[in-house]
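The numbers here are math on the coordinates, done by the rules we state, and not lab data. Just so you know, these numbers come straight off a predicted model, no measurement behind them. Cβ atoms are built from the backbone, for glycine too; each structure is taken alone.
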Structure 1
Amino acid sequence: MGATEGNLEGIITLHNIKKVSSERWDSTSVGDVMVPSDKLKIAYPDQDASSLLDQMEDSNISEVPVVEGKKLIGMVARDSLTRLLRIRAELGMSK
């Protein structure tokens, strides 16, 4: 993840890194291969978990940065959301 003064600039994943040939590893910067923040799906602290999971599944993404303003405050993983919603359903909790 890149950040300037706490602001999210983008994220880099193993998928992004695999696109770079090993011959270019020494000359390729994170900024060259990261997904910039303006192209990211992002989540907000007050966003509903089930709607976020739907968005992640629709976009086929496994992790989403959580931002407040432009500041990165966390990451949400799809498998964690799935587990949370399953546990809530088992306990009879709606939210």
Structure 2
Amino acid sequence: MGATAAHKNRALRQKALREQLEAQGHVQHVNDIANKLANLTEVLESSDIQRLKSAGDLKLKLISKYLPDMKAVEHSGPDGESLTIMIATDDAETL
């Protein structure tokens, strides 16, 4: 099944949103928060932990709003064509 114009437009919009989110640093900020919470050498107050957790949750919700989780990945050939799979064997039999 070839890619329709709607699928192509959706892919372009998702790519633009990914680039925008990357430029704003939301994903990096979530990673920084996770690393800070995981750092056992740094002592944090419970209020600091709650604020970091809340900030991380909000950023993740923002990211998932624009970039929902991928449930399945569809593979296609060039220009959305069907994939052709060739299997090479050592024996003379054909599959």
**OP:** Have a look at 1, 2 and say which one yields -10000 for helix-only ellipticity at 222 nm (-39500 (n - 2.57) for each DSSP H run of 4 or more, over all residues; to 500), as calculated.
**Re:** 1
Original post:
Among the shown structures 1, 2, from which was the value 40 of relative contact order in percent (Cα under 8 Å, 6 or more apart) calculated?
Top reply: 2
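Compare FRET efficiency 1/(1 + (r/R0)^6) of positions 58 and 82 (r between Cβ atoms, R0 = 41 Å, to 0.05) across structures 1, 2 and report the one with the greatest value. Walk me through the numbers before you get to the answer.
Values: 1: 1.00; 2: 0.45.
That would be structure 1.
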**OP:** Rank structures 1, 2 by mean count of other Cβ atoms within 10 Å over residues 10-17 and report only the one at the top, that is, the highest.
**Re:** 1
Subject >> Comparison of 1, 2 by Rg/Rh (Cα atoms, Kirkwood Rh) - largest value held by >> reply: 2
